[in-house]
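We did not get these values from a lab; they are worked out from the coordinates using the rules stated. Given the structure is predicted, the values throughout are model-derived calculations rather than measurements. Cβ atoms are built from the backbone, for glycine too; each structure is taken alone.
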Structure P
């Protein structure tokens, strides 16, 4: 039976249909005429979006010498939705790849995205690019994208400068700026200053014909964006001093850190063994990285900020300052030494004149003297308990930057270690320890762990007579000379500045004392420059002791503070002191005096890298 619909209902239905039709027409008009974004999306099959990668910022040393620059490189891109049949044999021959590599690359690209281009082959050579460019129209779906690779004209400071690598999925998830194929600073300065160095990407949109040939810009470039170049960086490094230090440390394991005391600027940061930064650039990077990582000498490990060593006798100067500040020792206080501290298990000492006051105890590095000083600090009658005395001592030690990160502008810095009361309560049981139990702290042994950076920073604080500035490796970003205000803040130690001159006098005598006076570092003396230094022999339970030396120069208005560790090398005066002295002379005089060439050659020729035999 036919359905009867009133005339009014017919008009209502017709009106609704007409309204829907109008809405559809209007929407199509908006999508296709007014809003071009959908048009662009629908035109992906005829448009090519080419990312414009900015040149990464250059890196210079403090004197304007170039340390890192860029060279051109080419990535072969593939857009799966634009692929069609092509001569795969010719394609593979040009690129020097196999058919299996080609098939896998296309499969991976489709898995990533059918519409978004991705890298098919990274960093093809300029010669390959020249051949490929002439025939690229024969390979629809493929195109070349220009980018840059880092180059190192001086092949130095690999640990400090760091390297650049491709982003992974975790980075892309946490930092939406990055996409597959992008590069990011992985370590060192490249990582710390990634945002400043990288610049900002741009994009050009091109019209492409059926033969994959660019016919021109889309919409006259209206939707293009230009890449913004990365900012150049001026580092605090002195490249000549850095190179010289690396030469002196060749065939040795250890570290050297040199700081300008008045600014906290790092003049040199050496970790040995080191590596050529060029090894971590380009397509061979992955293979080279695995090789370096497998090396038992661990050349990728930045010992300057990550290795923990006992400071050894260099730490006596800190205990001396704490004793003076706490009033438990005076500059004139004398103690006798009969070959060591003969209480409890005792601490041995070398032969020297006796008794000695504080300044001459530093000159001769008397263990007995500083055992007395340390016990005086912890057992001070003004304190109610050993815990109070230890807390006082620990607070002073940490004011020199020990036990905490100095917050240098480099990644992966370690904080070092200063023992705690809770540690000793667990180790010896509560109430079961005393100043005598932990007497090894008096000579920088025991549970102390410091980085070479912290030792150089301590030396800078002594050079400044009581304060340090946060060490940093960047002097200028772009045209901004003040990189970070935190690098301008003076960090004062808890020791009054009046006491530091006594320490400087003792360190002066340690280097420049008369023959036969007991000076432990006379080999570090430089004609015309008053070097103030302190030797150390850092006990190593796993092998031969480490050679340690800290110094600053000149004595007045110091220009450089330095710490040197040479692993498994024995006495501080044998290896660490000469290396530090030569670097000071190189920095302040720009040349080594003729009468010290023999010392320089001895350091350059020395092979200490194999002195790891365990103690019996």
Structure Q
């Protein structure tokens, strides 16, 4: 076996795990309206257990219904009535020899009053979280004692349901983390001021659980070993915390980092390297005798194996990797690691949760919809289907159609599959898109009933000759080029041409459009030494980009001192550069530039789509060929339309 360390058995307390792969807690908001583990949640966790994971830690699980609400449809252990359904979840996971812990959680100041019926949120001290922007009320001493009891009750309910243990969420700036940190704890009673007082609430929770639960019931504590904020917990503080928790007889410590105000260090965007914070976990492991679980932004098994080889941790936490591909563990074990559909760090999953929805994934359309897609019809009967375009939508449609036993001919006009992914992976720090492209191609190649025809331009005659059962048009889109005076000037180029290396950029550059493509092109050109200006019609630069991704990108781009010009529209290209119109004042300004890069979106190839639509009775138009969008729309469109065809 290639990954010996990753797939050797491990022990936490008296619990024996079949491998060293842990799926840490990820909020999914798949519980029922009564906050129980219903069929959607059970199927979600079952897929990850069936996929080979050794230990699953449930999503943030509520211990307080009044002030402790993290999401609307959050798992809860506040009332014994949840035991039967929680037991079904536990039993389902256990079928696959996978162990399960219930993570006990209270958000404290990192929540919104709208989630708790308009009441003021609570915290150890009245210190506002800069992300949520709401001033919390300081908990009184009696309320702190009641929180201890609520955590203990949650553990007892979890044990009654058959869980192997619990995890106390004392990380990521949530309530228990707020007690531990001098950044958020300014109390003057027995739960504040000194280190001994700040850690007291955790010690009392652990002692209470040990009183009411069996000794072999596992207790894990998740900590943020570095909060990455001025005045917050640093590694030396967390080593002290870890040693004290070990003295309190916990079984395992789960090492993470960050709070909401340093959220990039909790849920890293795609620019972060695998294993970037391994030194933090290694430092804690060196000082404690209990096992250490650690997350390190791991995407691939070779990186996980290296962490174990280097004694960074005893168990490797793979969170978003299991969202993107529930078979992460089995594929790694079976030598199919090149087929792992990896997380690309786009943070679409958390964007969806932040909007109040359930968990979703840009590269895995089944996430959160496992029940909906569990019974794929195998009714293709070797009937022929043509797929035009080998980008993400076309590849995904081909894969699903092949699994349905259709015979697929996949046409791609270029010399390689991947479509726009082969351009999107060219800006800096986009290597995870290359990994995604390669894995999708490998998945296509394993399907025996897919024939790939590269370097092939498709027309209606070719389709008619095939006489297919259906045609899936995934031919993509073309960049928008507005009809403006001077737009044909040689200084005007498209962002896609820049990223693919088809054009040579000269001197000062004006980039028109501040979407993701525009800003990523700006970063690439800035790194190449060009002076950059970014023009945007809307009032906000990067307004369509998820805020965490935007912050990450802008923090790098601003080091190059670009000029940002929002609320302006390109109206003409002149010999000297770009003539812009202020959309508020109608004032015109000339932006001097040697190269003008258009990054204002794409439009479907309507002519090609129309010609192919007449070549077959059953036609489906996918992805950008239907409407310009992101990777998530392309892959989801390809999957769902092939699933119901």
Structure R
């Protein structure tokens, strides 16, 4: 019997998984969702009492004066205390908190007790240097355990932290220091990436030439390379640590006390500083660790994200630690020294839960099945996807080759702005459909609407909005409240505008179609770039694809595709014609790309997202002028600008 197309297949939860799951079936999910919908104050209040430790209880569950939200008003707690102290006090201090592997192969295991000790010592250092609640710290480090130590030490004292990804340039770092008006920079001499040293201190020194707000720079020694230290400003972490006390109590902080600012690129050249506060953010991180990842006490959980991105904040540091989980952290690249590095780490540490991006999945898929096939991946019981919509072909490969057809895949939709996962399958309950994010989590009221805020019909594309406040939502854009209101709350009446397009099927499943500006109108047909990309990637010769629209006098917009191919292709002109026919067969002739450019690589952020905005600039104006601070390799843009489908 012939199987249905990938996107129409349904994978029921496996009974053995469901029996032990936090949410064991759809009726349990529906009961949770209905409780949160009908009685939100009672729902979130009960969870907050059960899941977090408080110094003082709140007087009001939430206060909502659109677009201003406050959660657990009047309550006092501390994020670092909830991530560390309470676990040690409960007798779980010997449990591993982090298992770390550096790219060169060095390893460390930090128990909750040892991590607590390191955080207290560094908190004492910062307090002794005069840093206090409300001040701001930039953290610019490689993925070493001292990065979350720095984050948690700031959280312990109420210092607002902003982690800047270690691959950012000096200019990008400077812009963030200046916008935050940071008082402190915490960095390292360098880190390792694909066998090369990323010299962070040199970049920090360049950035700091024009950052007068910074009083001190603390430098962690990672690589041991010689670096310049400016007298009176620069201080070695290990020297400060020698005299540090280990008793540094966590500050009781207001539930709405700012926890961190995280910068995310916008369509303009000015990054946006997304502000998250403490209690609501922490609660939703904990609950999604349980609902979505079904984390158990014995699990080894690995989120591959860098802490410079929101996924690293929520699902490497705050969520796993608050939930008392054991997390793996890896410093380097997935393809160094070979394409099986990730799979060898899974085998070595017996990883149970693995969470990564569709871009990484497609890149590893492109190299062939032999790399994962050479490793024992039998410890895996749950897979996750984050960062952008995952196309059904990549979903199927992930499920079959990495998960051995036994691991549910939680395809998660959320944003820097939402703080935590908003739409995702619950692995013990939700029947899975490849490429579909499925249902909103309890407490998340999502809808697909038209530009007037009216729900669209089943199967129709529209704007994804959130119609009620949720605990982990952003509170504002740092120093720009007007931009916060204009961008998120004035586009669609009475709702948070996500900027993403979506549709719902007859079963209520949400499919995320990508950013709104990634939806094209070709000859009156509304086309999702993700849909065309999905069709292209299903072709056996295609490894990865990105689709954008360009203005066209006749059709309104024309479809332009950027494609990377698997090995063994030589006649690109013939392949371009074949791919046009393929898309016409998969979607319709109206969706055929007017232009196809083949390339060895696509422009991506350092977190692995394809930068379609830059591709759009290429096909419309033939130059790139927007914000490129998150671009990993500028040379990719130059090569794409010159290449066409007949080359």
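Brief remarks follow.
- Comparison of P, Q, R by Cα Rg over 2.2 N^0.38 Å - largest value held by: P
- Computing Rg and Dmax of the Cα atoms in Å, for residues 284-323 alone across structures P, Q, R gives 10.3, 32 for structure Q.
- Given 3, 15, 25, 22, 20, 11, 4, 0 for P(r) over Cα pairs in 5 Å bins from 0, in percent, for residues 316-403 alone, calculated: source structure among P, Q, R: P
- Each of the structures P, Q, R was assessed by FRET efficiency 1/(1 + (r/R0)^6) of positions 356 and 604 (r between Cβ atoms, R0 = 30 Å, to 0.05); the largest value belongs to R.
- Taking mean count of other Cβ atoms within 10 Å over residues 148-155 as the criterion, the top-ranked structure out of P, Q, R is R, with the highest value.
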